[in-house]
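Pasting the structures here.
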Structure 1
Amino acid sequence: MPETSLALFGGEPVAADPPRWPQRGPQEARMLREVLDDGQWSLHGGTRCTRFESRFAALQGIGRVLTVSNGTIALQLACEALGLGPGDEVIVPGLTRPGTAGAVLDANAVPVLVDVDPDTWCLDPAAVEAAMTERTRAVVAVHLYGTMPDLMALAALAARYGLALIEDCAHAPGARWEGYGAGSVGTLSCFGFGMSNTLTAGEGGCVATADPLLAGRLAGLRDGGRPPAGSPPGWRPLQGGNHRMTEWQAAILLAQCDRFAEQRRRRETVTRRWREAALASGFLRPALLLPQVERPPGHALALSYIPDSPLLGDIPVATVRAALAAELRVPVEPCYRPLDTSPAYLPHSKPRHHLSQEYWEAIDPRRARLPHCARLYDSSVILPHTAMLRPGAEEHLPQALDRLACHAGQLRDWAAGRPRAAV
């Protein structure tokens, strides 16, 4: 057994320091100072929100982009712009953040939770088609962690049945599918810029569409019902709210965009090496990247633990996560809890969702059957993108996996509550 002990047991970790995220410096400070000095802190009067909208549209190859307060609001406004409401069903993957389905609830539509493909971790087109009814109006395709769903299959289904396709791209800035930027295939697409995302302002989001009428509706919905500049034909006044991004957030995003291309390339290089190391380990399996994924999302590396592998045997996945977290000096966590059992997805906790007894029953997440989601949750090991940006990160995971394999006996004893063998 090597003399070097696992970091979990007091040894030196593979990664010397925790990652610094978000990366920032004088440029962010300068741009924030400019907002402070010119006094234009709102979308009304400022130019930074619109500048970011143009820049982000070019980055993703998408149509009109409208900045909003956060990614969940982006999804809610997408549903409202489509006119979804009571009686309408929206198909949502069971493995996603609670806000994805919550945004559908807040439009008074019914989120229909369907299982994912166990290889890609994303929406299974066959499960989507099986879940359709005469009430189905839209499908939400989530780009999850470092993978993408079969966009063309989902787009073909949506076209065949006359449905809207909404892309949830919070994890996918910079990602591409056969030349298409993430968000450019769907009827509408939504992005979030929260603290954990690869492009961040702490909070914030945007919603995008190539449809001028939908763009006009979105503009009114985010801005108190005000008519958009150059209102497209067919636009009508509608009830809106204040869901605007601030100029402070847009300034940070513009500065972060200057860093983004190099960060994306770095994540892509490191992820490629980490996927190889995970496969070679024999006890971790990366989520499948379909051949059409030209540039994968860089939000995280999603891995499934193989508990009956020859190397680690019956060591619990929680022990593997803890050991990797200690070596890499980042949180290593399970994936999202499936929405049918998630403690954060509780439609019945809000009386305003009790529109009728029929609706109340339809939104009960316990109705869903999500066996693949459950198995992925139980075996998942999620490595965040922040761990990929450090110098030498290419070899951090391979070295950590070698250590785990060499110290399997110690890990097994620790998990069982037995005293560790001396190192």
Structure 2
Amino acid sequence: MTEVFPELADTAEPITFQPTRADGLKRLEQFSARTGRHYARTRNYDFGAARRSNVSGLSPWLRHRLITEEEVLERVLAAHGSSAAEKFIQEVFWRTYFKGWLEQRPSVWSHYQRDLMRALERLERDAALATSFKDAVAGNTGIDCFDHWARELVATGYLHNHARMWFASIWAFTLRLPWQLGADFFLRHLLDGDPASNTLSWRWVGGLHTKGKTYLARPDNIAKYTEGQFRPQGLAAFAEPLTEMTDHMRVPLALPDRLPDTPYLLLLTEEDLSGAALMSSVPAGAIGLSATHGRSPNPIGATAQAFALGAMNDALAPFSQHAETAEDWATSLIKAAKAAGVSTIATAYAPIGPVRSRLDRAEPGLKEAGISVRRVVRTYDAVAWPHAKAGFFGLRKKIPSILSQLNLAT
């Protein structure tokens, strides 16, 4: 094996993903010194699960907002400044971009859910497809890198970003499996499984997000960026863009900013577990409702489920509460609001996904019970999301302005 970065050859640094804010902040502090030129030079290399000194691994904590994007950006800018840390800062904003883009095109999520159900129904009818699918998720395709990543994902709940792109490309263009089944496999097992980032990344690989532009996994590229660990054979030599009949129209952003002005019950969800810090007063009580099971009609991976539940319990600990899993959110919220003696519920704004769907379904019942819901939008989202109208470049060129508005410019 040729060591491209000999100084990293003996660096064994697996990331321990503990679902607490303290551990997220600890990882941020550990990695902040490497978010400059070191990150820009090595970030595309997948050295394996035991050697993660080149990537932050902060995404599971950020996905649940145990730590926030602003906290990460503030620490990184203090360590390096915006120029030296440009590549890392852009990666933070990719997640922001995907969330803002999907918020303005919610039909992408609803169509994905519909098409996933159709693909799952196909598995029941098509024995050959079912066999190929089972081999893929079990890591039994005979494609060494793909099989390794499938097993790594299930075992750890994490994959390097480059490996995710290669995996999705092989899934769609070499194995020719429905992309929705692959996106579902990721969403069920990733610790950072996020409706926006996951769905739109798979669509980007397939040529649906940027129409006609696909990502092709090439053997030479995989060999280079895994330092020769993998040299897969038999990969597709061409990636024909996927197509769809629907034109997903952009809808205007409608972002409320309604801080509670009366005693309230704080609702924490896996979308934003730092939601208490958004409020201007101490809540009369708190409740945490899990929607992790709503990521998929299939069972959620044990590792991802445990992280999401642990993260919520960590955020609820100051309130001496534990996370609840309930399909009928209205009943749970009405009961908790009555116990707290309030008629207002406040929660951090939930973007498109399972949490949003459950809260939307609960709201009529809450209204009937005389309970109002205040959905509080973070300033970070309100400032950045409007720039996620088209491609990432539109938001990227606004990053200096966004940082300035957030008082994070250096």
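Looking at mean count of other Cβ atoms within 10 Å over residues 22-29 over structures 1, 2, structure 2 comes out largest.
Here FRET efficiency 1/(1 + (r/R0)^6) of positions 326 and 366 (r between Cβ atoms, R0 = 30 Å, to 0.05) was derived from just one of the structures 1, 2, and that gives 1.00; the source is 2.
Given a computed value of 33, 9, 8 for semi-axes √(5λ) of the Cα gyration tensor in Å, for residues 70-117 alone, which structure among 1, 2 does it belong to? Derived from the structure labelled 2. When Cα extents along the principal axes in Å is computed for each of 1, 2, the one that comes out at 74, 54, 40 is 1.
Suppose you compute helix-only ellipticity at 222 nm (-39500 (n - 2.57) for each DSSP H run of 4 or more, over all residues; to 500) for every structure in 1, 2: which one lands on -11500? Comparing all candidates, it corresponds to 1.
A value of 16.6 was computed for mean count of other Cβ atoms within 10 Å over residues 78-85; which of 1, 2 is the source structure? Only structure 2 yields this read-out.
Values in this text are rule-based calculations from the coordinates and carry no lab data. Since this is a predicted model, take the numbers as computed values, not measurements. Cβ atoms are built from the backbone, for glycine too; each structure is taken alone.
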